[in-house]
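Student: Before anything else, here is the set of structures, which you'll find just below.
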Structure I
Amino acid sequence: MLMLTLALLAGPVSTEISLPAQPAPLHGTLLTPESASAVAVILPGSGPTDRDGNNPLGVSASTYRLLADGLAAQGIATLRIDKRGVGQSAAAGGDEFDLRFDAYVADARAWAAEAARRADKPCAWLIGHSEGALIALKAVEDGDEKVCGLVLLSGAGRPAGVVIREQLAALPEPMKTKAFSALTELEAGRTVADTPPALAALFRPSVQPYLISWLPLDPAALVAAYDGPVFIGQGTTDIQVGVADAQALAAADPLGTLKLWDGVNHVLKTAPADRAANIAAYSNPDLPLAPGVVEDVAAFIHDQTGR
């Protein structure tokens with residue numbers, strides 16, 4: 001009884017993990033509660049987003065750390081990762097010009113196998129947030145016995161070009177026309193020399209090959225082709241990805257579970273629709289995840305694992 005009490009007081013065990021990769025190892029954190037019923041890999045969103053869900057572009061909400069802590073309290077282990085080129089996995093990034101979407105997909109599969117091995121489970125869940133949701137969908141395109149199922153959070157339900165055009169719709173002319181033209185060329189597999197300087201972060205020459213590998217992907221088609229369990233979670237005050245995207249995913253997979261969280265933004269925090277107030281939540285690690293997020297994800301995983 002004393003040993004059990006001490007184990008409970010100690011809380012989940014945090015272990016630093018490295019995964020062999022080229023040109024350098026990948027790194028992450030495995031958080032394991034006592035008697036974990038399942039294990040999941042948290043796949044980060046776009047940009048230089050680290051294992052905690054933060055990046056140097058103004059995001060410090062610590063969404064993935066909070067999600068991992070919350071799931072641990074629900075008896076679910078998580079492996080959250082620095083994707084290649086980010087954080088401790090920076091050396092694995094290589095030359096940006098050589099990066100393709102499939103590199104992240106291969107990493108997701110490798111992490112799933114590693115998480116399952118470390119947790120002594122037959123498979124691991126993939127929890128993809130934002131762009132990570134698309135990586136998760138692509139990772140199971142050809143089937144993967146090491147993946148139990150998918151949890152898609154704040155993920156696009158339409159091709160990226162459609163979503164990006166919506167996000168750029170408020171740009172002034174002629175910048176908007178040039179941006180839309182650049183997207184059309186990239187979608188056709190052609191690089192673009194003449195892009196708006198103000199949008200260099202999106203269209204810089206070194207990232208265009210990656211965009212060409214990413215833009216043709218259709219999340220709805222991918223989820224329709226997958227026959228494993230799928231959870232789709234989406235906040236109603238998300239100013240990056242809309243409820244229409246979650247509904248598109250759900251329509252493509254009628255057997256999937258859709259949860260819409262009222263008043264929840266892209267980083268899974270309670271936030272109003274007002275843009276300034278919404279974005280303020282992106283830089284507040286002390287603001288907890290919105291009620292229901294952890295609970296709904298955990299309940300789905302427990303239900304699928306028979307607990």
Structure II
Amino acid sequence: MKRLLTLLAALPMTALLMTACGNDNGRKAPVTIVDRSVLYCESTYPYEGGVLIANFGSEPLDPLNTLGRGYILHYKAGEEPRLLIPADGHLSAPRGMYLRDGWLFICDVNQIVVYDLRTTGSEPRIIPLPEGELFVNDLAADGNDLYASVTNTGRIFRIDISDPSNPGEPQLWLSIPGPNGLLVRDGVMYVASYSPDGKPGAEHVIYRIASLQEPVAEPFVTVPGQYDGLAFSGDGKSLYVTNWSPAGISRIDLQSRTIEPVELDLEQPLIGPADLSVADGVVYVPDLPNSRVVIFNE
């Protein structure tokens with residue numbers, strides 16, 4: 001973990017206000033950069049016609065900080081980002097998010113913080129992870145089961161959220177090398193693997209779990225990388241995946257499993273593309289070290 005922290009802390013932060021172009025199969029599409037009020041954004045999540053943006057809010061960049069400066073923004077196209085959850089001391093390094101019936105679940109270091117978005121100023125609920133589970137990263141749900149990945153221990157936990165106002169305790173569900181991004185659809189889970197020490201091996205790939213009842217993780221894409229976020233394309237035929245090594249975004253065909261890089265014409269290249277999301281044909285990619293969200297149409 002020390003190596004990862006050193007690597008992240010050494011990366012430069014560049015705040016940009018610009019509109020650029022993306023290049024996908026020779027076609028250039030508009031790309032918008034959002035960085036106003038953004039400070040070390042790790043995750044995005046679709047919400048009310050836009051996206052939520054999770055920010056560490058701390059200096060320097062420290063993914064395991066406990067300073068309580070984390071906050072959540074809500075961004076909609078053509079508008080300034082607005083503060084949804086302020087730096088109230090409960091969030092330090094917010095990452096993956098999941099929303100159920102007005103309850104927003106947020107990964108944060110060694111716990112999951114749950115806010116009731118229907119009640120302004122209410123105290124959040126805290127779901128602690130067992131000791132040593134320091135890098136709680138992403139969330140995905142299937143029915144009343146919420147899954148949480150922990151990258152440093154290689155574990156995925158399952159939490160009963162049949163009553164989101166009173167979630168159950170995390171139960172160990174499955175172990176996979178460096179689980180980072182999670183994605184579930186129709187009872188099938190995809191897992192992006194990330195090496196905590198910054199040295200991806202043959203085991204750090206994209207995994208597929210065909211049955212959540214009898215989980216077995218099988219490599220879906222066998223090209224090693226430092227994979228972070230996962231999101232289905234709008235047509236449901238592909239996966240978008242972010243990678244830190246080399247830094248970039250790729251699209252994976254779910255049938256052929258072929259990988260196609262998404263080329264973006266950016267003045268400042270991506271450094272740490274993290275937990276992306278897709279909503280209404282728009283892709284939102286947080287570039288963590290650069291404190292910006294890169295937005296482009298599919």
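Student: When helix-only ellipticity at 222 nm (-39500 (n - 2.57) for each DSSP H run of 4 or more, over all residues; to 500) is calculated, the result is -11000; to which of the structures I, II does this value belong?
Tutor: Checking each candidate, the match is I.
Student: With distance in nm of label points 7 Å out along Cα→Cβ at positions 86 and 198 computed per structure, which member of I, II shows the largest figure?
Tutor: That would be structure II.
Student: Upon calculation of P(r) over Cα pairs in 10 Å bins from 0, in percent, for residues 38-117 alone from the atomic coordinates, which of the structures I, II produces 21, 56, 22, 1?
Tutor: Only structure II yields this read-out.
Student: Moving on. When you work out volume of the Cα convex hull per residue in Å³ for each of the structures I, II, which one comes out largest?
Tutor: I
Computed from the coordinates by the stated procedures, all read-outs in this text should not be read as laboratory data. Bear in mind the structure is a predicted one, so any value in this text is a computation, not a measurement. Cβ atoms are built from the backbone, for glycine too; each structure is taken alone.
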